[in-house]
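Right after this note come the structures.
Bear in mind these aren't lab numbers, they're just calculated from the coordinates by the rules spelled out. All values derive from a computational prediction rather than experimental measurement.
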Structure 1
Amino acid sequence: MSSLASLPIPAQTALLLVASNVFMTFAWYGHLRNLASAPWYVAALVSWGIALFEYLLQVPANRIGHQLLNVGQLKIMQEVITLLVFVPFAVLYLREPLKLDYLWASLCMVGAVYFVFRSG
């Protein structure tokens with residue numbers, strides 16, 4: 001098994017951002033299921049604790065990615081990954097219905113990826 005550092009920079013960045021996004025999604029939305037009856041400040045403190053792990057992955061991801069990608073490309077990569085992580089989370093964990101709107105949002109993201117990554 002190869003180490004993360006042996007992968008191409010975009011792959012390293014994407015993998016770290018996927019892991020970061022899992023923590024981010026739980027920090028932002030996990031309390032809606034697990035801490036719904038707790039006071040908001042308890043949910044906020046728990047979310048901040050989870051978000052620490054998000055940042056421990058997100059900051060290195062952006063630093064690694066910025067060696068090859070510009071900030072706009074990093075941002076769009078992050079947004080695409082956010083949608084890819086959020087939809088299964090919403091459907092499987094929060095038990096929200098799968099909506100056709102997620103497909104339309106994904107198609108908009110394809111356009112964003114095209115424009116940000118095209119040369120010129």
Structure 2
Amino acid sequence: MRIKITIGKLVVFAKLNDCWTAKWIWDSLPISSMAELWGKEVYFHIKPKIDIEKECSREVVEVGDVAYWPSGPCMCLFFGLTPKSRKGKIIPASTVNVFGKIEGDPRVLAVVQDGESIKVERARL
């Protein structure tokens with residue numbers, strides 16, 4: 001499964017993992033929201049709220065990870081260090097469910113501005 005994420009004029013794709021969170025996100029599509037930034041992380045509010053999933057929960061993430069943050073509830077796109085990061089490790093605000101990976105160079109997300117519209121939808125193969 002792949003998703004298409006459109007933020008303003010920017011379009012990125014992500015491949016979803018085989019986990020319950022990914023299936024839940026897939027079934028919730030399309031999603032529309034507004035971008036917010038926290039360091040080199042784009043995040044945006046989504047509904048409804050789900051819990052931490054053991055198989056894919058992480059306290060440290062990688063560049064390009066696509067995650068669900070239950071405390072938000074938000075979807076998160078990581079393209080670098082967050083304000084909580086230490087010693088080069090990308091640390092989210094709190095535990096997230098990593099359910100996908102951005103295809104290509106996730107650093108293109110550096111052009112995203114607070115308040116830009118976001119649409120997440122199923123991608124055609």
Structure 3
Amino acid sequence: MSISILRTGVDLIEISRLVDLEPKIKTRFLDRVYTTREKEICGENQATLAGRFAAKEAVSKALGSGIGEIHWQDIEILKGDEGEPILHLHQKALERSNQLGIKIWSISISHNKTTAVAYVVGIG
């Protein structure tokens with residue numbers, strides 16, 4: 001396989017940013033950032049939510065746009081058969097990935113008690 005495109009992105013978030021949100025604001029935030037399937041996967045697990053938030057940011061960085069032109073829900077992080085994060089791109093994120101020629105994505109998410117981090121690699 002010949003690689004002509006290699007894009008990376010990384011993001012780090014303090015889990016307390018989600019924990020400390022006011023309940024009214026948090027509901028709107030969750031609905032704006034996460035898809036229904038992501039919310040089902042994460043439930044109330046704040047570290048898992050933070051990891052997916054970091055992953056979305058990392059993907060948007062790899063796409064070279066950041067969040068704005070690409071919307072939060074255009075980037076969806078689901079679970080594979082073994083619990084691994086699986087990236088699904090929709091709408092503007094998918095369009096941008098196709099424009100860049102990125103065909104394969106790999107994503108890793110981790111967290112400790114206070115911080116979540118995500119790293120993504122796109123190749124084409």
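Given 28, 44, 23, 4 as the derived value for P(r) over Cα pairs in 10 Å bins from 0, in percent, for residues 43-82 alone, which of the supplied structures 1, 2, 3 does it correspond to? Derived from 1, not from the others.
For P(r) over Cα pairs in 5 Å bins from 0, in percent, the calculated result is 2, 12, 24, 27, 22, 10, 2, 0, so let me know which of 1, 2, 3 that is. Among 1, 2, 3, the structure yielding 2, 12, 24, 27, 22, 10, 2, 0 for P(r) over Cα pairs in 5 Å bins from 0, in percent is 2.
If helix-only ellipticity at 222 nm (-39500 (n - 2.57) for each DSSP H run of 4 or more, over all residues; to 500) comes out at -2000 when worked out from the coordinates, which of 1, 2, 3 was used? It would help to have the intermediate numbers written out before the result.
On the way: 1: -23000; 2: -2000; 3: -11500.
Only one of 1, 2, 3 returns -2000 for helix-only ellipticity at 222 nm (-39500 (n - 2.57) for each DSSP H run of 4 or more, over all residues; to 500), namely 2.
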